[in-house]
Structure P
Amino acid sequence: MGPIRNIQDVAEKHLCTGCGVCAFLEPKGIRMVDDLDQGRRPVVQPGAGVGASFEACPGKGLELPPFDPASGHLRELWEGWGGVLELWEGYASDDAIRFAGSSGGAATALSLFALEARGSSGVLHAGARKDVPYLNETQFSQSRSDLMRNTGSRYAPASPCDGLAQLEAAPKPSVFVGKPCDVAGLKRAQAVRPGLESKVEVSIAIFCAGAPSTRGTLEMARQMGVEDPARIESVRYRGQGWPGHAEVHGTDSHDQPVGGKLSYAASWGDILQKFRPWRCYVCADHTGEFADLSVGDPWYREIPADEPGRSLILVRTEKGRAFLQAAREAGVLTLEPVPAHILPDSQRNLLHTRGAVFGRVWACRMLGVAAPSFRRMGVGKTWLTQLSLKQRAQAFYGTFKRVFTKKLYARRPVVPMPEARTQKELGE
């Protein structure tokens with residue numbers, strides 16, 4: 001497919017993560033749109049996407065610094081999970097936040113602490129669009145009510161880095177919350193725009209096993225009885241308990257209420273994950289290795305049906321450590337330290353995915369298909385030590401099949417999605 005020379009190459013050669021950092025750095029030449037099957041993707045004007053926007057793009061690859069014994073990072077976690085200084089498990093002390101959040105409400109509680117106790121200007125994150133609720137938009141929340149409207153995971157495309165100009169223009173530092181690839185985009189944007197560093201109070205990454213396309217949400221809605229996307233009124237993917245349930249509401253052609261609920265296993269496990277774009281299959285960072293704090297589910301034990309929710313929090317930087325300590329001392333979070341093994345015990349599937357990436361990337365390269373580059377991220381070692389021979393073979397040879405079934409050998413132009421059209425018109 002040839003070399004990757006610009007943002008358009010990244011997008012059309014299946015490497016884009018959809019973070020939106022390119023649109024932030026080059027707003028006159030690049031805009032983010034919703035592509036039904038790919039997610040948030042950039043539309044690039046002729047001549048654009050070759051300077052800072054291309055340099056900052058995390059889609060074409062990621063690189064960690066060498067391991068530094070003096071840094072305090074836990075050596076036993078470095079190869080599979082990046083830098084981790086401390087691990088904590090707990091939950092938002094505010095019961096309403098804990099209940100509404102996807103697990104223990106930690107990300108929302110920390111964001112609210114920044115607003116109310118630290119005087120932060122706002123929180124940049126993704127939330128449902130008010131006019132098209134099955135799509136996401138970048139939001140800059142500045143109050144508790146803003147945050148509470150957007151609790152719970154959004155298993156749909158989002159590009160929060162396209163709103164970094166709001167952080168840049170804010171009078172005081174703000175909080176950034178996003179997927180691991182979004183935080184990687186923020187980190188790279190700070191490298192090319194050094195002034196942005198002081199504008200971020202703390203960056204919080206949410207563990208991610210892949211971001212399903214919009215078609216996945218529409219299929220989930222269809223299975224809950226809402227056939228027409230134009231009639232979807234609300235979509236919730238998780239929360240209101242742990243792990244919570246997915247819920248879609250809308251109306252039928254006679255304006256009668258329709259919709260329903262699905263368990264987390266049924267919504268994510270049986271529907272949504274099948275609609276992840278290829279770039280998610282060759283992603284090495286699923287836990288936010290470039291963030292100050294990372295938050296995810298502690299799946300290391302059986303979760304009772306009445307469990308109110310708990311979060312696993314990774315402290316990755318000294319800034320993150322200081323911020324979390326202040327939040328804990330303020331009583332915002334109820335936390336207890338946990339040993340290093342809790343992370344792989346909680347997210348074994350993500351560790352296996354990291355190893356599989358090594359085989360997938362090399363299979364792509366053998367077939368002349370574009371693939372991201374990962375330096376010092378331990379994908380090769382994880383491939384050898386964490387995957388069985390069968391798993392390694394599946395990752396390698398499975399990619400050969402996907403190259404042809406998904407047509408990864410061919411460029412795919414970004415196709416902006418017409419909004420609020422019927423399921424039939426969208427090709428179902």
Structure Q
Amino acid sequence: MVEARDPEALAAERKQLREIDSRPHFWQRWKGYWGLSGPGWMQSALTLGAGSASSAIFAGSVFGYRLLWVPPVAMFLGVMVFAAIGHQVLTTRARPYGVFWKELHPAVALIWGFNVFLASVVWQFPQYSLGTAVFKDIFAVAGLAVPPGAIALTLLVLGTAVCWSYASGSRKAIRRFERILKTMLMLMVLAFLLVVIKTGIDWGELFRGFFTFHIPRDKEGITIVLGQLGAAVGVNMTFLYPYTLLARGWGKEHRSLKNFDLGTSMFLPFVLATSFVAIAFANTLHTQGIQVKTAVDAAHALQPLIGLSLGRIVFSFGILSMCFTTIVIEMLLCGYVLSEMFHFEFSGWRYRMSTMVANIGILGAFYALPFWLPVAVSSFNLVMMPVAYIGFFILQNKRSYLGPDRNQGLKGTLWNIVLMVAILVVAAGAVIKIFLL
């Protein structure tokens with residue numbers, strides 16, 4: 001962890017944070033927090049992948065504005081759960097898998113770890129599938145035919161290089177990777193914002209989309225909603241987030257920064273990106289009655305802005321960046337969870353080989369998988385969520401674990417209510433998904 005490798009840099013950050021916390025106005029504190037944020041961007045990079053992109057595309061192209069309420073609600077509940085997870089990690093500085101093993105039950109830890117591992121491997125299939133498809137389309141616009149094997153291998157080599165660099169533990173490498181993610185996410189949000197500005201907004205439909213909470217009655221619509229819920233916060237994110245906090249060396253003095261980071265780096269990018277994507281496709285494909293079956297179909301959403309050919313390139317690069325960052329982070333996750341389950345450190349050849357297990361998903365590049373597959377995978381991901389949520393809920397209220405830092409009184413009651421709502425939502429979604437399978 002960071003304290004053992006770069007204690008001077010961490011001490012300087014804590015000193016800077018104390019100065020920021022002493023500022024009298026919240027906007028002055030927020031300006032200082034912005035430069036120190038990071039773990040939330042990791043979660044955004046993971047959740048803004050093939051699943052969230054496809055879910056937003058289908059929601060907008062099939063239902064127009066009517067499902068705009070789903071991503072904000074799903075991510076708000078997710079952020080509240082992550083705030084509780086962050087509170088526990090910053091208080092105890094304990095690695096969560098070991099906490100699940102000791103404080104809950106070894107079986108719970110094993111189920112959680114296996115679910116995270118399975119989700120990380122399964123999620124690589126749509127990343128490689130969609131990433132290869134859009135990369136191939138970029139070359140097709142230029143009149144070049146590139147075999148999918150070469151594209152998939154390129155993604156594998158580049159993803160491995162970035163993953164192993166991040167896993168080196170260098171504080172500079174960690175911060176550099178988080179800044180790259182931040183920049184890519186902001187550019188992606190900007191691209192779809194320009195489409196929304198170009199095509200315009202139906203403000204009445206926008207209001208109804210966010211506040212009437214429309215729920216489809218058909219199987220396809222319910223699957224899209226569940227896909228959006230599953231893509232917002234996945235079970236693998238509940239494992240990744242604590243370790244990104246530990247890797248940054250954050251402790252109790254980072255609590256305010258943690259809350260700011262979750263709000264601005266996790267909630268806002270996800271809600272803005274998915275909303276802009278859904279609105280853009282509602283304004284274009286939904287009004288034109290175009291059904292999305294391939295990445296080329298989806299690129300029609302950019303046609304009013306820059307034409308179809310250039311739109312295909314811009315859209316493909318945006319989706320490619322989402323898939324690539326998710327590929328890297330799923331590799332990190334496999335390394336983390338296998339290291340914890342089999343008791344070896346986050347370094348060395350065993351850790352590196354563990355990260356490579358996720359790339360079983362490269363097989364997704366060689367089969368004609370449908371564009372909606374990430375939506376179905378997101379829905380399946382939802383089935384795995386209740387175990388992790390219930391585990392962290394129990395820990396949040398366990399006096400022997402948190403001691404005096406356990407939330408009590410009105411604040412603790414309100415937090416418990418929100419956490420229980422989040423558990424009920426993912427549990428209900430899981431039950432519905434099981435009956436739909």
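A short reminder: the numbers here are calculations on the coordinates, not readings from a lab. From a predicted model like this one, the values you see are computed outputs, not experimental measurements. Cβ atoms are built from the backbone, for glycine too; each structure is taken alone.
When volume of the Cα convex hull per residue in Å³, for residues 74-273 alone is calculated, the result is 185; to which of the structures P, Q does this value belong? Computing volume of the Cα convex hull per residue in Å³, for residues 74-273 alone on every structure in P, Q gives 185 only for Q. Computed over structures P, Q, relative contact order in percent (Cα under 8 Å, 6 or more apart) reaches its largest value in Q.
Using mean count of other Cβ atoms within 10 Å over residues 202-209 as the calculated read-out, with 24.4 as its value, let me know the right label among P, Q. Show your work: numbers first, answer last.
Values: P: 24.4; Q: 14.9.
That value comes from structure P.
One of P, Q was used to compute mean count of other Cβ atoms within 10 Å over residues 106-113, and the result was 16.6. Which label is that? Structure Q accounts for this read-out. Quick check: -24500 is what I get for helix-only ellipticity at 222 nm (-39500 (n - 2.57) for each DSSP H run of 4 or more, over all residues; to 500), calculated from one of P, Q. Which structure matches? Label of the source structure: Q.
Where does the value 12, 35, 36, 15, 1, 0 come from, among P, Q, when P(r) over Cα pairs in 10 Å bins from 0, in percent, for residues 66-193 alone is the thing being computed? Answer by label: P.
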